[in-house]
1. 1, 2: which one has distance in nm of label points 7 Å out along Cα→Cβ at positions 16 and 464, as calculated, at 3.3?
2. Given 24.0, 86 as the derived value for Rg and Dmax of the Cα atoms in Å, which of the supplied structures 1, 2 does it correspond to?
3. Rank structures 1, 2 by distance in nm of label points 7 Å out along Cα→Cβ at positions 376 and 400 and report only the one at the top, that is, the highest.
4. Say we calculate FRET efficiency 1/(1 + (r/R0)^6) of positions 48 and 80 (r between Cβ atoms, R0 = 41 Å, to 0.05) for every structure; which of 1, 2 gives the highest result?
Structure 1
Amino acid sequence: MTASAEMIITNGRVLSMNPDQPEAEAIAIAGGRILAVGNASEIEAYRTSATLMIDAGGTTVTPGMNESHIHLFGGSSELDQLTLFNVKGYDAMKASILAYAASKPAEPLLLANGCDYTILADNRGVDRHVLDSILADRPLAVMSPDHHTIWANTIALTKAGILEGRTLPPGNEIVMGEDGLATGELREHYAFDDVIALGANGGRDLLGLSTGDEPDPAPSAADRAYDRALMKRGLQHLVAHGITSFQNMDGNRYQLELLSEIQAEGGLICRGRVPFHYTGGDIVTQMDKAAQMQGDFNGEWLNSGTVKMFMDGVLDSHTAVMYDDYADRPGWKGEPRFDQVTFDRVCMEADKRGLQIAVHAIGDGAVANVIDGYAAAEASNGQRDSRHRIEHIEVVRADDLTRMAKMKIVASMQPTVPPGQVGLPLEPTLSRIGRENWARSYAWRAIRDAGIDLIFSTDWPVSPVSPMLSIHSAMTRKPWTDDQPDNRQTLMEALDAYTVRGAYAEFAESWKGQLKPGFVADLVVWDHDLQAIEPDEMANVAPRYTICGGRLTYGPEPKMQVETELGQEA
């Protein structure tokens, strides 16, 4: 007797990502799993009078999107904050901020995001005096698109206790003026954490990114309810873009607890993996904590098991670590967050516990340092299927691609971040890199050709979370000059990086990332036939339905289609 389907998607152009059955018309689902994939008549056999039918209308059906580098808590907070993305010039900046301030009369910190490094002019930077001239009597801070620099006004610097500067860990800087006071430019998290803490939730949303510590004092019941509500709004935002799994790239136990509480309420509509973020402290104790998090959270809907670290910052603020001097700043390579001996030891201790490691490394110097750490772990603990990752890899040397391939290191990259993509300016990034290094920057094609597993994401809220905007960028990116490599990806390569490879990166390739019998029913019905449209149109594609674990998480509720000719249930 044929099993009964709880849901059937039919009349679709199914791109299953299963090499044994790459295309199909219909899918049968029951118990949160895929029962069968095939043509419409084959799948009809699983239909009963109780089966929920979804007609794809000839559009593409894919596995659910796996967003493999995201910041859920912070991104959720930013949904209600001002964005200055594509705002240009002082007058436009002032008008946007004052309108936002008027709409938030009780907000303890006015925080705007997406403020480009050249928002005023190519040769004029933002500082506290500029912000004071816009708003002087309320704490105000604006954050760069990459989230690695904040500019704050004088009252915010004063309330945060950093107007006169402070000693910070390597790679972080409170830029000081000739008057002995902070200019307002704050580079990296230890420089601006105390400004962020002035906000409504005391900076709990960014704690997993800044220090990886737990909130202190412990959040009240009201605080936890506030934070759960934020996260639930963020989860809704993800599923509205076809995302069924996310891999957080900041974390602490508190975030796992909040998501677990949401799951207990039945509100976890997207699968999540949350790491332990190591920034310092006793290595053995901290890695034991990471291992405990992995042991306590190891389900299909919510799990841990990754240690996240930062080796450097970003190119635009000269905080990325380069192998050679910056092209526009001779004598400066950047300052790594960890010395090599300490980093190697962290890698060895994490790897010894069977933990995956994911490290932010943008400059080619940082990438080399991270590979050295992974090599030290392998030499100490022996070779294993570790799937350690490097996040971003904006500049990389050919020799290090060879090392990454040999060690099976996963390359985690974001198609929306190269200069010129999704409205981002070319400068100052291209000048920082230097023309002689452009060919090995954001080198998706060279990474693929080296045989390295490549996964895609958006780093939301650094970029909009839409996978289709990201895929559009991957498929349409143009070289900066005619003599540069062509890094454009095909549709199937981009989908692979968002599905099959994303599942592989979290050790889940045996049960998700493809549409095949026995795999979880995580899938998206899109509103276009992806194979029938031009790459330039990909940014306009959106989900009609998002389904996770066999449950409709986004889209209109389909009407039950009961047909009298069905007769007895199959």
Structure 2
Amino acid sequence: MKERPPAWPGQPYLDELRPKSGESVRLALFATYSVDLSAIAATLLALIGRNNEKGSGAAIDFAEAIDQLRDRVRIIIQRGRIARPVALPKVAGILDQFVVEQTHDERTRSWHPKIALVAYDGPKGPAGWKLWIGSRNLTRSQDLEVGVLLEGHAKRGKGRARLQGIGSLGVSLANTARRGDAVDIGETLETIWWDAPDGFKLSALLDGLEEGVALDAHPPAGKIDGLTIVSPFLSADFLKMASRWGAADERTLVSSMPALVDMANRSGAPLAGFSRILAYAAPDEMIEEKEAAVPDQSAAQDDDTEPQALALHAKLVVFHQGNKSIVRIGSANATHRAWGGQNSEVMLELEASEAFNPGLGFLIGKATPVTIDELMQAQPVAISERDALEESRKALMASWDPILRRNGDHFVLDAQTPPQLADPCHRLSAGHANGDLLPWPQTGLRLDLGEIPLSVQSAFIQVRLSLAETSVRWMQRVPVDPPLDAKRDLAALASHMGLRAFHDWMRAMLGGETVPIGDVAWDEDVGGTSNGREALGYARLTLEDILAAWARDDKAFARADKHFAPYVDALLAHDGALTADEKQSLKELAQIWAMARTQLAS
């Protein structure tokens, strides 16, 4: 049996973005087409070094991440592409502050880059940068992905190179994230020296973030022996262009089966220029750049069904030149929309040694070879009800700019202009992030959401479009007028954390430790009911605990004291599960803490 070539080394890129010991994150800008809230939480936890092997973390770690990163992290997404889980943790609403929505009209243009740009500080100042560019969205997708991680340094070193255009990319990201220091970020990035992964040399940054700026699709200089394109989405015009690159008998195309079937049934024979054609299953997010009708991949499978085939989401264009390859990796599919300046896209070009080829061979070897005749005989997938709803989603996102109007704790969703749908038969429902979905009034502009407690208030709303039994549902971030109370985060975290976690958190800070990673996960109901907390049990803080901690580390009390009083006040005000005895115990602890503050300050 022929041995399959080894795959490229894989690593969750969030783990690679974790700060090293003694370092902290100064700035982190992410670009992604779509996102889910658990992935945002996992990102924040990773950036304070507290994510676990499941991509989660403890509730107390979550509180620390919010506190440390609120002004440092921004995640830029395509408007209306926040996945709404069936069971949304109430505390997840406070993640709104990390999200910035790009308002491209998806009928003609999408915000499509996949980027992570992170700056680190060490004990003595700036400690470097990391830049990740690839195909993966900030979601829990299990599709096949590919990306490249570069490490940036202030000083020149062996193998390091400048990356032309990185300053402009940084300015674009920072401006889109609505930061006021975009120019400073860009100027700093232009001075950075970058390390590429082993076996690669940096060649170019292909930056197509700005509107109308096309990616450079021209082949590299020199003789091209062969071409390999890996892309789940295709367009006929791009394939026609690529059919002129390299030797006719050395062109390989790897794509999803629905995209290949669609191309095989197009006029002009766009697949004819490829000597090898291979197919994977369609990726989870077929809505990402839909130039062909594709099947819905979202249906769950039971234990008796065959496992789903590997789905492809990686994007690669590889020019083979003797014993090296020029590789373009990033977000752009093999479509005119991606490369022609319509979408916002980013690709990184690198020169790869022969060591790159086995991994590419592994990727190709996992696909199924198909012929054009076989593809032409396959039946193109008809447009489904879900596809039609997606068109209404795009029309809606392009036509309204809703605002949450707030009068104290009373909220009204104001559409400002009538919502527009692609099909008048589709039904629109909306609601607050953690509230009920309410039917949109047929002739009205406003939807009354009622009273919402401070601890669950959010700039996130949820939206649903439906037709009969089929629906699409998502979340989006909208302006709130007037803005949410500054104490919203405290109210949400305190009521979610509950007494047990609060005591554990204070004890950990007094001891100069972090809470064990195995503690209750951030998206579980930590506060719970009084009976639930009694079952878990917890040790209450005492004056002896505080004084013993001070004897070990006289700065420990000051670290904990920063959080103590605000959280006690928030627990008393917003944790509805507190019993009278628990409230009295918490007030007594506050008196003990004040006594300790007086003694330690003297």
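1. Working: 1: 3.3; 2: 3.9.
Derived from 1, not from the others.
2. Values: 1: 24.0, 86; 2: 26.4, 87.
The structure behind it is 1.
3. Working: 1: 1.6; 2: 4.7.
Max of distance in nm of label points 7 Å out along Cα→Cβ at positions 376 and 400: 2.
4. Details: 1: 0.40; 2: 0.90.
Once FRET efficiency 1/(1 + (r/R0)^6) of positions 48 and 80 (r between Cβ atoms, R0 = 41 Å, to 0.05) is worked out for each structure, 2 has the highest.
Read the figures in this text as sums done on the coordinates, not as results from a lab. From a predicted model like this one, the values you see are computed outputs, not experimental measurements. Cβ atoms are built from the backbone, for glycine too; each structure is taken alone.
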